[in-house]
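What follows is a set of structures for review.
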Structure I
Amino acid sequence: MTAEKITTIDPLVYGKMVNAAAAKLSANAENINKLNVFPVPDGDTGTNMALSMASGAEYERESQEKTVGLLSKATAKGLLMGARGNSGVILSQIFRGMANSMADKDNLSARDMADALMEAAKVAYKSVMKPTEGTILTVIREAAAEADRSALASDDLPTLMEKVKAAAQEALDKTPELLPVLKEVGVVDSGGQGLVMVLSAFAEVVLGTFDEDNLKAPDNAELDQMVSKLHAGAQADESLNPEDIKFGYCTEIMVDLATGTTWDQPFDYDKFYDYIADKGDSLLVINDDDVVKVHVHTEDPGSIIHWGTEFGSLRKVKVDNMRDQQQAVIDKQEEENSTDQKQQKAPAEAPEMAVFAVASGDGVAKLFDSLGVFKVITGGQTMNPSTKDFVDAIKQSGAKQAIILPNNSNIFLAADQAKEMAEVPVSVVKSRSIQQGLTAMLGYNPEASLEENESAMTEELATVVSGSVTQAVRETTLNGQEIKKGDWLGMKDGKIVTVGKQLVQTAKALLEEMCDDDSEIVTIISGKGAKSKDEKALEEAIAEIDEDLEVEVHDGGQDLYPFLLSVE
């Protein structure tokens, strides 16, 4: 069911546009994520843009303002606070530009909308130190230019928005011609695709064609949020004996329906659900026409996996031993309790200066803690913290000055935004990896000034070569090299330099690329995917490269990356 075309954007229509954009990004986040050029677990563009837009929409809904100008200001503030990843930050700047232009508007005409998009493009380009064509920037610029041309020709708002939508799509389609890496991999720019979704939602609301029923497809954020709540209830109680957990395996599967070689029956929700319901509890089953996603606690994960294959091909399988996880919760709580008395005797005073580092993995967090980091903000490759996460952490610390170590280039812009919004002076040391962040801490001196620390810590970044090993999440061709899903990838300072079928051999090949005659120390940070035998084999491989190299091994506990490596 559709509405009539709209000729003026009043506050009600504006709200519908913003929330339609949030819904459309959420529903399409997974597809946007698949456009990632590098076949590695990354700070997913679709997820980042969806979460950023959702924050903007929430601020808009909660605002009591009655003009488009003031509602746009609330939207921009929400996007800024919720911005995650570089794509989310740039999206927030697009809305900031729109809000600047709309500031004194009660309602919007076609000319007003064109002016807002033109200001959005201007602010977005200014937000990036080195603007690159073939990205989200190209899409907003071309869309704004078309809006201007249309507004000069006619004051018809639906026509303008229809042309903006078409121009954005045309600009997106051309991104592979502007960025060779996109053309080689065979994808369009992911950030640009996200912006096309936003502008399409805007146009559909104005044209009266927006249909919320098309946005009911499940998305990962929805499932993950529900699963996290289930886990919190089932596992966060340190008094629970692991042996008392009735169904010990948290099992998740995602099935592409009616595909592959194993499926032999059409999907029937009730039949599918009832079978799994008999196998455990905490069951979630969500689906659309193409995909079904399952979360269940069971004692027989194999039967769940097999059941899924009868309806299609498995896209995702994840099984966690909750008894082991519960024991880890108990162990951690006991460790924290053992230090409680000491902390109570010496209440923490607000520090003069505090360092905040982004990282994941308990072991990695302990390494940063040992080097003097005040607080580790959980995040990294697939979990980029928002601007608000940084601002809140700094405020809660009570520190008079702060230093941020992003440890990922996709977090730089959010950290820079936090620097501008924090109530105290902040420096951002542009560490691109965990290894660089750890090395930067060697230059930190709590007695030195903020400027001196920023300079010294930045200098340290150049003294380390960072490497990481992970598995390809999809098939692609990059730099002329074919990569299969599941291949091990060795990356040196963020660039894929070696591809292999075995973990240790790939890590060794990577280290050979990282080491030179001046290398002295190799540090291995082992993640959850690395076994003791892998660590020993890698240490032996390092000796084969150069027996004089000093080797340090730490248990990082990070996900997705079995080995983080550094050479100094």
Structure II
Amino acid sequence: MSTVPPGSGPGPSAAAPDPSEIVVPAGRRVPESVHRRRWAILTVLLFSLLVVVLDNSILNVAMKTIASPAPTGLGATQSELEWAINSYTLVFAGILFTAGLLGDRLGRKKVLLFGMVVFGIGSVLSALAGSSGELIAFRAVMGFGGAFVMPATLAIIMNVFEREEQPKAIGIWAGAVGLAIAIGPITGGVLLDHFWWGSVFLVNVPIVIIGLIAMVLLVPDSKDPNPGRLDPLGVLLSVAGLVLLVYGIIKGGQLADFTEPEVFGTAGGGLLILVLFVLHERRSAHPAIDVRYFRNPAFSAAVSSIALVFFALMGTTFFIVFYTQSLRGYTPLQSGLLLLPLAAAQMIFAPRARLVVDRFGARAVCAVGMVLVAASTAGFLFLDADTPIWVLEVLCFVQGTAMAHIMPPATVSIMQSLPREKAGSGSAVNNTFRQVGGALGVAVLGSVLSTTYRNGIGDELDAVPGLTDSARHAAGESIEATLGLAEKLGPAGKALVAPANDAFIHAMHITVVGATGVALLGAAVVALFLPGRGSAQAGQAPRPEAEREQTGADA
């Protein structure tokens, strides 16, 4: 009978020993030198996570400035502004899965450092962009770097924390995501009050430099000790499928019409390629990811719940910006401050969610969390042009509380369902479903909002004398576009303001109904399929036998 000492992995021999013959002594699975600095390592990882997530939300505040003519901005059109955001999302989502695989194979620290360097370079180039086309291209570079950062942070957490501390660490990780989303608009508002638009990208550079130095000094490397052969076909299929799917989703949202050939052709083609990817992975002797993991309810139900909750929440937050700024008249900085309750709730409850899960089980906690998301989303039905703003603050706090009790246990369930050496792949799957779910939410619910608004304001725009068909179409895209036309028309345009507000409120309420339904669907998925308290505490689903062979990170 062989004995595997703590902190060591399986040997490099071609034939792995029978797991039933391996005895892992009681004690730590993580090397002592790593265990002592685990919280410092987590802090460093949160810095890298913060800069990637924050940049997505910070850009929303700068959109109006970038649209201004030079030298104030770049004179970007509405379509160019959308692609400045979407080029990042498209590359980020398309590369995520491959980046996780490379982390498992080459080393998560190496991949993390590479991603941070690329992200930093992309930030500098974006800040110095001289045209909208350059900004779109450099944002894609940032997305490429960010795709290597996001899965690596979660994978490293799984390899520097003992199993019993992983729920707490993941709770802090999830809370940091919520914090970054909320402080992005605030940071952007402060920067734009004092500097030019490029400062929203240049602010990333000192964070990246400090993070790189800290990572080199503190973060240990870890990887799959027996990664097997490469699966280039599987990697190619995953990238092509995800890129086409996300492109189709984004284009459908832009056109507000998912029946266009460009939309269903690319999205359908992406889905077809992903089906081929799954079939290939099932038959491959060396798959990029073992799709049999999806047979585990703790894994598949948690992944589905994350996708559905981000579909509902991202679709909801999409119209909050229009509600607070266009309808209620708040500045970008004030709008960012209004989201603080959402961030505060996540910071307070996410690190403590494990305590509730320990008592009631992951299924009960996640299901109640999804119902709370649905309830808070439905609460937007009570918002109109005169509703006291504290009502919105309460709804944001409830949403943040709900998220704090969904993301940590669902993420723990995903990550602890896989062998530790496959942490990069698990993190990539988690983030890919989150990203695709969020993109779908913005595209689908954004299309519902746009279509309903256009129908509501159409008659009023038709009554405006001398308005060309193209100008009428552009003015009906959003409440912001209609109010822009009203401002150009001067006193005659005042008659458009009240109908625009009414049309937006109606469209927002219709969109809310859809978001609420998706959240309730997520609650049903969790309640039916996520293992209960008796079989998985805190999302701690039993791992495959191969996990028992892996005994920790490489110091």
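Coordinate-derived values only; no laboratory data. Model, not experiment: these values are computed from the prediction. Cβ atoms are built from the backbone, for glycine too; each structure is taken alone.
Looking across I, II, the calculation of relative contact order in percent (Cα under 8 Å, 6 or more apart) that yields 12 traces back to I.
Supply the structure label, taken from I, II, corresponding to helix-only ellipticity at 222 nm (-39500 (n - 2.57) for each DSSP H run of 4 or more, over all residues; to 500) with the calculated value -16500. Here the read-out was taken from I.
Comparison across structures I, II (criterion: FRET efficiency 1/(1 + (r/R0)^6) of positions 140 and 428 (r between Cβ atoms, R0 = 30 Å, to 0.05)) gives the highest value for II. Here percent of Cα pairs over 35 Å apart was derived from just one of the structures I, II, and that gives 35; the source is II. Tell me which of I, II gives 3.6 when you compute distance in nm of label points 7 Å out along Cα→Cβ at positions 316 and 460. Label of the source structure: I. When distance in nm of label points 7 Å out along Cα→Cβ at positions 364 and 492 is calculated for each of structures I, II, structure II gives the greatest result.
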